[in-house]
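Computed from the coordinates by the stated procedures, all read-outs in this text should not be read as laboratory data. Note that this is a predicted model, so its numbers are computed, not measured. Cβ atoms are built from the backbone, for glycine too; each structure is taken alone.
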Structure 1
Amino acid sequence: MTATLEGDHLKLASDQAWEALVQTPGVGVNVCTGDGRTLFANDTDNELYFGDGSKGSDSYEWSGRFPKAWSAERLEYVKNALSSGQSLRVRSVWRGAQLVSLFQPIAGEDQCLIVSNKVAGPLGESMADIARSRFVSLGVMSKLSPREVEVIALIGRGLPTRDIAELLDLSPKTVEKHRDAIVRKVGERSRIRLAEYAYDAGLEPEDAKLDRV
């Protein structure tokens, strides 16, 4: 009887923990298979990845919802987590927002739990070992050239024009020309707002070299 009660209590605690996770504001929860099929996604996960949080729990094949290369990379992370039995954290820029995702293998199943949330700004030292996606989805900044991505990334860090010019080995006038081009392409003249776009995406100058999706 004691063992049964302990088992019931354990299941109750597990169920409560799951409900708390799924309902935590800002946290996307996704349960997927080892071949890239989502079995469950909460509303926040759908909002983070598709901009639509109204279809939580709908299952779908990744290959039909994400760009092919990005989906394939995502599947690599799942397989690595499942084969190693170890969790894996991944940083990606998706739809103009920096996401940090934890890939956690589910014991005894060919399934992986992916927990994602937005993290604006530079990642701290605690995430020094985080895996980084080879792709970026820049949202409203998607029309920017690689050089313009470098410039707006440094604007997002609050650097003045002269410092940006020095870091990129450009003249201040050239930096201003790039900023003018960014304004035209993004449709936002405010330097503060441009900085917010870059900060929300956690943009780094190195992101300019990543493949766009």
Structure 2
Amino acid sequence: MIVSPSLLAANFGHIAREIEMINESEADWLHLDIMDGVFVPNISFGFSVLEAVAKRTQKPLDVHLMIVQPEKYIARLAKLEVSIVNVHYEACPHLNKVIQMIHDAGMKAAVTLNPATPVCMLEDIIQDVDMVLLMTVNPGFGGQKFIEHSIDKVKVLRQLIERTGSKALIQVDGGVNAETAPRLAEAGVDVLVAGSYIFDNRYPKARIKELKALS
């Protein structure tokens, strides 16, 4: 299992220490949620924080843009050597164009679906993306309750990927913990994003190792 800890749940009073913990852990990526207060009802952090994190982390950056007009920032993300750029289906009326822009900038392209957006909306784009992120809570805030229907949604997405021959990974974000993670893995998830489950624990590296062991 690929594990991408969500920095949004970290202690920002000791952010350098938190990033060093991730560097020393078995985590594969570092997940960063960029929120604009427009697409989602919250604001997280901008490029000044992202630049500082990029200088300190040794893990590939998995950037989730919860913003309107994400195409405006693709070039800046490329300069930071971001590995994966994740944009919302709901925020991109010209999704094919945005995916192509991300690829042209040398990064992997992912698309996110909100809980109420059906998997079938990806029929015409699934073979062009490197990953699909299914939100298993409503985006904008951490610590929410896992939406049970998400398990079935993962299974539907797995069927679409297999039917079309897509190479896309399946990523989930929201409510990942000891109870939901094994069920998500069994349903066909490739990448787990976990926030409070990792950072609120006394032994975060052990939590990461536990998630890594799932298959």
Structure 3
Amino acid sequence: MSTVLSHQQARSAYDRIGSLQDTQAFYEDRATDVLLRHGGFGTAQNVFEFGCGTGRFALRLFEEFLAPDSRYRGVDVSPKMISLARARLAPYSDRARVTLTRGDPPIDQPAESCDRFLSNYVFDLLSEKDIRDVLREAHRMLRPDGLLCLSGLSTGVSRFSRSVARAWSWIQTRRPSAVGGCRPIDVLPFLPASDWQLEHHVKLVRFGITSEALVARRHP
């Protein structure tokens, strides 16, 4: 059974990791590129990111995809990540707002306040209960036909990648801080068909590390 970091432990871990988080781009970018291709960000008016990290993905949105009048809101549990994201997004400070949270599901956000709910490599940190709670809030926050865009570590698709996933999970159960609290998990089964219409789903492997990327449309 996995050992999930508490929100305070996650804050400490990612305050310590800081900008080193960006070194994971060698496997993360393949999955996040899928979201950029299929997330319809060029027509998005209000984007909310749960776990904005260093702001690297948000910067790509502003530089390459978002319309001049679109707005972005990002939250994160780590003060260090918030500091890095604010510095990175400073050129867009009139349209980008990044705030520190306790790591809880975003129950304080207004209903139907965004048309894209985004989260990259965060759900693999969360307990199953928190995953369900965040997805419930995402459904509430999205406007009808809004898009949920998720990526994260996932279970393997080949003998080698499944072995890597098992080894990663073994480490995570014994010393979760060594892998930033993350573990391979499949998020797709957490999306009930009554709430979500799957638009795109893929698993991608880079150097044996498997990522999952999915885009789902909110049912009214």
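State the single structure among 1, 2, 3 that was used to calculate distance in nm of label points 7 Å out along Cα→Cβ at positions 35 and 203, giving 3.1.
Attributed to the structure labelled 2.
As an exercise: P(r) over Cα pairs in 10 Å bins from 0, in percent, for residues 91-194 alone, calculated from one structure in 1, 2, 3, equals 13, 37, 30, 12, 6, 2. Which structure is it?
Here the read-out was taken from 1.
Which structure, out of 1, 2, 3, was Rg and Dmax of the Cα atoms in Å, for residues 75-122 alone calculated from, if the result is 11.6, 29? Each step should come with its number before you reach the end.
Details: 1: 11.7, 37; 2: 11.4, 33; 3: 11.6, 29.
So the calculation was done on 3.
To test your reading of the models, identify which of 1, 2, 3 gives 1.4 for distance in nm of label points 7 Å out along Cα→Cβ at positions 83 and 107 when calculated.
2
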